[in-house]
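Okay, got some structures for you below.
No value in this document is a laboratory result; all are computed from the given coordinates. Keep in mind it's a predicted model, so treat the numbers as computed, not measured. Cβ atoms are built from the backbone, for glycine too; each structure is taken alone.
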Structure 1
Amino acid sequence: MLIHVHNRPADAAPITRADWDRACGRLEVPCELSVGTDPAAFLAVASRLEVLVASPVGLRELLPLQTPQLRLVFVTWAGLDRLAPFDWLPPGVTLLNNSGAQALKAAEYVLMGLLMIINGMPALAHAQREARWVTAVGRTLAGRRLLVVGLGAIGGATATLAQRMGLRVTGVRTTPRPHPACEAVVGLDALDAALAATDYVALALPHSASTHHLLDLRRMSLLPAHAGIVNVGRGATIDETALCDLLDAGRLGGAVLDVFETEPLPPGHRAWTTPNLVVTPHMSADDPDTVIDATVGILVDNLNARQRGAPLPNEFDVARGTRVRS
């Protein structure tokens, strides 16, 4: 089996032969590795490669795929909305993502965001910039209610960490299967009631037609006035204008956003100056010390599963815009 890794020169964390060598001892199928940084290197092996590995941006450079032996496309990101629509995927080729590689880092970010909100840090940071000493009261997270919307790898890891910290966790996903860290898991049809009964919301959703502005003005208005929101999924799953309106009106306790509909966030965007809102530059899941080894490990796991005839853990459902087994 020939695997080709397409690294763009601008990639912050490319997959190298050394990265592959650290993981391939677990591989159950003989493989040959090819690594390149330009389309010419890809074209040199295109006629016989079976597995293509690339970021969404890198993959776009190689389209259309003239690869008669291709069986798997492994994308080194979890969210693949930048590759939609998926009509570029050749018939019979399975699409995989690296969901799980960044789950712990993103979950830790969510907990950081919740701790910031419950301790009033967004407002205190604003007061610091204005050199104002203000009275503030912080509280503990234990016993608070957390709604995790999206129980994929990141949402599941968030629920697990939150439960360990004593939060009472409810999960929301398309198919309301139980999760060991959640007191309850409900479907999207029960989202309104769940929002009204929670203290905090963690969004860990991919962007698709069904999740676009899932949290709109009506739904966010259902939240208690003290509630906080942390978003580490995709920016377009929340109506940013409505969120800023509610925060301006003092109708929410705070928000921490790592993702936005337009990135980089434009200099004049009102999110920069909205009270009780913390902006970070889409870095919640990035840990360069761990993500490459984890990503290569996930690729090996999927190749082993394919060799055994088992379901592929990271198979991506192009119709739903998420993993088949999320």
Structure 2
Amino acid sequence: MAVYLFKRLIRVVVLLLLISLVVFMLFSVLPTDPARLTCGKACTPAIIEANRHRLGLDMPYIQQYWLFVRGLFVGRTYFAESPSPIECGAPCLGYSFKRGEEVSTLIKENFPPTFWLAIGAFILWMVIGVFTGIYAALRRSKWQDKAVSGIALVGYALPTFFVGLVFLFFIVLKWGLLPYPSYVSPFVNLTQFLQTMILPWITLAIVSAAFYVRLTRTQMLETLGSDFIRTARAKGVKERVVLMRHALRAGLTPIVTAAGLDLAGLLGGAIITEAVFTLPGLGSLAISSVNDADLPVVVGITLVAAFFIVMANLIVDLLYPVIDPRVRLT
């Protein structure tokens, strides 16, 4: 186990470095000039060239990338030759000259709404999706199964922006059941926080739960037909134990895999949902950064999202032997 974990951690580090290299080089060759963004309307070619030198953008790309990676571990100094250098502490994901802040600071400030959105929606869709999928599997070919499958298919086909806009129009604007979303921390005003987050949670849960209903139903039907399930029933094991301890556990592997990746993807920013409900999360930050051509912020958010996905893969792999004793880590 320890050897496997060590090997996987090495792979994670290498993979993250490769992703950072690809992302850094991709944004480095874009036509937008970061040096041009550091000055206002009074920019002249001489000022732009001076800023390019101060930012280190006149260095070879490999050297720029080395400084970027080094900044992740030990920090970095911008405008070192100027009277007022900018110190970016580790992990330094870059500096946004458009906003005048470190990228790490911007991500920290915008991460809480994304975190609460992802966790709340994840819990909701997993509970609904898994237990509804089990219910449909136990009533295979009956009207309950067909109804659940039909509803799940419709929910899976609906885009999140459509569901979100429908909720906003009817529940907030037309019927006035909830105030217009205005995010605050749950530690500041729990009531307003719940009023703001409930609709985004349900929006994401409707689309994602539909997928998990179909996935859980398929896995349960496949597992319930296995020999060890028939053996357990023949031994007189209670049906509840057969379902939860044997059937569901044996079919959890693909469910856990999908759940880990979906949660990691949301932690990187639910761009559409955050935009619909005006949540100041990583998704909204990414949209505004793309519109402003703020490349350091876009690179930072991309790397953070990649980090969550890679770590989710690692955690899911470590959970496999816990879920299914037949799995051996090598």
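Looking at relative contact order in percent (Cα under 8 Å, 6 or more apart) over structures 1, 2, structure 2 comes out largest. When mean count of other Cβ atoms within 10 Å over residues 109-116 is calculated for each of structures 1, 2, structure 1 comes out greatest. Here percent of Cα pairs over 35 Å apart was derived from just one of the structures 1, 2, and that gives 26; the source is 1.
Looking across 1, 2, the calculation of distance in nm of label points 7 Å out along Cα→Cβ at positions 101 and 133 that yields 4.9 traces back to 1.
Looking across 1, 2, the calculation of helix-only ellipticity at 222 nm (-39500 (n - 2.57) for each DSSP H run of 4 or more, over all residues; to 500) that yields -22000 traces back to 2.
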